Structure P
């Protein structure tokens, strides 16, 4: 059984569009390929098939495709260091 590629993506705003997320994580080599992947029904968001290329993905959502799962999170708060 092949292992699942688990990716954690830190969101730098309120949302990222699905096609841009696929490109930013390297799962699609171009924006055009990302849009094709979505149009072909290869992508699920939170367990549901997603056909909208520019669907807004927000922190807490999980995007899945064959062999990979992307967990979208907010950036970690900087840790204070005591001196």
Structure Q
């Protein structure tokens, strides 16, 4: 079974195979520019403490981190993707 990192690497590689190389170059340059700007320094990392928050779930009910923590540790995952 592949790790998540291996799966994501495969997805990136398949995407690069499908699109024109000049598009990939632009995307990589833009990513490098964002990293060089320091904007990514504030991205939460594994183990960071999350602020208490409330967000709607898929059914529209409010989910509160404080309520989840009453049952034990919680994992918060951030996704960037297409939907």
Structure R
């Protein structure tokens, strides 16, 4: 995932996501709708989300709360 100028990326573990697909779509769509998110990839096999965001509009901790609001527990975000 190539970043745009001024954007940042982070990864976060999503516990209980599994490989069923429904959880992946739920998390991915919730993150895509969040203000400041530019790109999202959720990997069901590794239970990780990869997010590119605009730090002027949002922060990783806010996006973790988005994940938790749709019913999943998230780990500590790792900013890259």
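Quick note: the coordinates plus some simple rules give every number you see, no bench work behind them. The shown structure was predicted, so the numbers you read here are calculated from the model rather than taken from an experiment.
From which structure (P, Q, R) was helix-only ellipticity at 222 nm (-39500 (n - 2.57) for each DSSP H run of 4 or more, over all residues; to 500) calculated, if the value obtained is -14000? Let's see the in-between values first.
Working: P: -5000; Q: -14000; R: -8500.
This figure was derived from Q.
Please state which of the structures P, Q, R yields 11 when relative contact order in percent (Cα under 8 Å, 6 or more apart) is computed from it.
Working: P: 37; Q: 11; R: 42.
Among P, Q, R, the structure yielding 11 for relative contact order in percent (Cα under 8 Å, 6 or more apart) is Q.
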